[in-house]
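Q: Next up: the structures, one after another.
FYI, it's all coordinate maths here, none of it is from the lab. Bear in mind that the values here come from a model prediction, so they are computed numbers and not experimental data. Cβ atoms are built from the backbone, for glycine too; each structure is taken alone.
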Structure 1
Amino acid sequence: MKNNENEEQNYQTSLKLQQGHYQNRINALPPPGKAPYGYRRGKDRYIIDRSTAPVIKDFFEQFLLFGSLRGAVKYLDKRYGKKISVSTGHRWLNHPVYRGDLIYQNQDIIPDTHIAIISREEAAQIDRLLRRNQKLPPRTASAPRSLAGLVMCQKCQSSMSVSCTKIKNKRQQYLYLRPNNCLLNPPCNLLNYETILQQIIEKICKYLPETVAKLNLPNPEIIRNNIQEKINNKQAIINQLPNLIKSEILDSETAALRRYKLQTEIAQLSAKIEQLPPGNLKIIAQAVSLPQFWQDLSEAERRFYFREFIQQVQLIPISAKNWDLKLVFVF
């Protein structure tokens, strides 16, 4: 008898929790629990926590600058003494809350419910960087050398890693590329890193603009405008809901449900806009095809631009001492 009473009590408690979560969703209120790092709970929404939001903002800026999640995590520890795991950093980069949106347990998203820490443009670039890094070998996204994870030997089909040898009694160091799993006899040669680096830059300057020019890409602006028109139409319906309540065409609960459905649809459409490629791809390609563009870049900055355009660099042996290379672009 007592077990039945406990089960009934647990069931009623569960129903009350579900009802509370449901009311939070349709009223666009924050879900229960502690506010995400960078925010604190206000009366009916998240508000910026001025002591922690700058830390989050700096973390995002580091990732946008260098495209390295592990690098941004290390920077946070060094600069602020804030220790987080790589998985936590990845969750921050993906989390809708930092883009000004709420996400609930059922994964529904309500857009523009509070002040965002990053802009929509920054969020779109973060998503592109994360998708790009997924295609790279583990840890190479944060490697100190710009060619790490990009180069493979076409002869032995082995990926190539960057190695360093320091000259005895000198500060000078020698960088070279070596195949990781070459099974040939004799094995493929080690290659001078700087030589290959300069050849890649020359190939980018020569072939990137003409490759981009040949792309038959749909106009992102036309797609963006079409989606934005759908968003505007749905927002116009939301704006009409108070008048429909006032004229008693809809009751408050029905209007709240309608608003919730429209808001989730707007969030889905906004996500499609954020996934569109940048509309100025041809302009960017022209800029990076200038040799002087590459002259003053650090290795981290070169790494960022290489991975923006290059999927793989294939080294092609011509003779024992001569090599050619082929760039495989991401598009």
Structure 2
Amino acid sequence: MSNTDTHPPEQTVCSGPPTGRPEPDIELLEAREVPLGGPRAMLVGRSLPNRDRRMVGAWCFADSYGPADIAGRPGMQVPPHPHTGLQTVSWLLEGEVWHQDSLGSRQMVRPGELNLMTAGAGIAHSEQSPPDHSGSLHGVQLWIALPERDRGGPAHFDHHTGLPAFSEAAGSVTVLMGGLAGAVSPARAYTPLVGAEIALGAYGRMTLPLEPEFEHAVLALADPVRVEGHTVTTGAMLYLGRGRREVRLEAGPATRALLIGGVPFEDPLVMWWNFVARTHEEIVEARTAWEAEREARGGAAARFGAVTGYTGPALPAPALPTTPLRARPRYRAR
């Protein structure tokens, strides 16, 4: 999924924590609405990066969307666009999305399946609701920042079905990334982290074990969920801090939520548009390469490559800000 903001905010830039200030233990992160794919596009709720917090572990971006009625409508239509220095995690609750990338990958993702794309030094991809799509679309996409040793590596794409899951009387848990309660995902991760979907039945209560070295957050995907006594509305995220050994979740009506977490990501991080880098100069270099390739329609020696299965034009990069991008803390001290 692309960040289609025409003026990507400079706030999506991360270094370490603020000096001399304690980190909040619990913090509610409200989502802001962003149009996806143009003026007639569907709206998504972006809870990361947030004004108050820009990362949870290596998770640096979270968009949730739907359930959206797309019967008789285009649905998701995101033209080819580039990525660097990250992994994209695509997860659906309803509907289907057709993924194509410059490696030649062609994959439909459906509920309960994981699309995981690792950009490395550079990749391009498109995401579309297929022509015969179902009437509803509901899902989430997240980005994971790659550490220094891996961010310049080769791009690759993986599709996972039959992910590990476990059930309790109150509901079920599917592990997308990392491990939780002994269930370990086969998906390749480059830093210690976890990502898991939690489905709770009506008025269900569940307590899940946590890795105390991780910081964690819970994103509400469908109907409000109470997390450690705090109500989290659909699209919002509750940050849980670091050092917890368990988390308590409660549903009113049946609900779905996403648990994410990981070791705090301490590398300096400059994130602008669809690029995750370390410096302003790297962002400029990536943007310049993408614009040159977009006008030339790719090529064998191209950094990002062409999405040959897509018939329309690629997404142009926005103009860079007039001042250099600079690192800011992972969260805003209060």
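Q: Using mean count of other Cβ atoms within 10 Å over residues 51-58, single out the structure from 1, 2 with the greatest value.
A: Going through 1, 2 one by one, mean count of other Cβ atoms within 10 Å over residues 51-58 is largest in 2.
Q: While we're here: A value of 22.2 was computed for mean count of other Cβ atoms within 10 Å over residues 43-50; which of 1, 2 is the source structure?
A: Traced to structure 2.
Q: Have a look at 1, 2 and say which one yields 70 for percent of Cα pairs over 11 Å apart, for residues 275-322 alone, as calculated.
A: 2
Q: Further question on the same structure: Which of 1, 2 yields 17 for relative contact order in percent (Cα under 8 Å, 6 or more apart), as computed?
A: Corresponding structure: 1.
Q: Same structure again: Identify the structure, out of 1, 2, from whose coordinates mean projected area of the Cα convex hull in nm² was calculated to give 27.1.
A: So the calculation was done on 1.
Q: A value of 17, 51, 29, 3 was computed for P(r) over Cα pairs in 10 Å bins from 0, in percent, for residues 59-106 alone; which of 1, 2 is the source structure?
A: For P(r) over Cα pairs in 10 Å bins from 0, in percent, for residues 59-106 alone, the value 17, 51, 29, 3 is produced by structure 2.
Q: Still on this structure, I have one more. When helix-only ellipticity at 222 nm (-39500 (n - 2.57) for each DSSP H run of 4 or more, over all residues; to 500) is calculated, the result is -17000; to which of the structures 1, 2 does this value belong?
A: So the calculation was done on 1.
Q: Work out the source of 13.1 here, i.e. which of 1, 2 gives that when mean count of other Cβ atoms within 10 Å over residues 147-154 is computed.
A: Value 13.1 for mean count of other Cβ atoms within 10 Å over residues 147-154 corresponds to 2 out of 1, 2.
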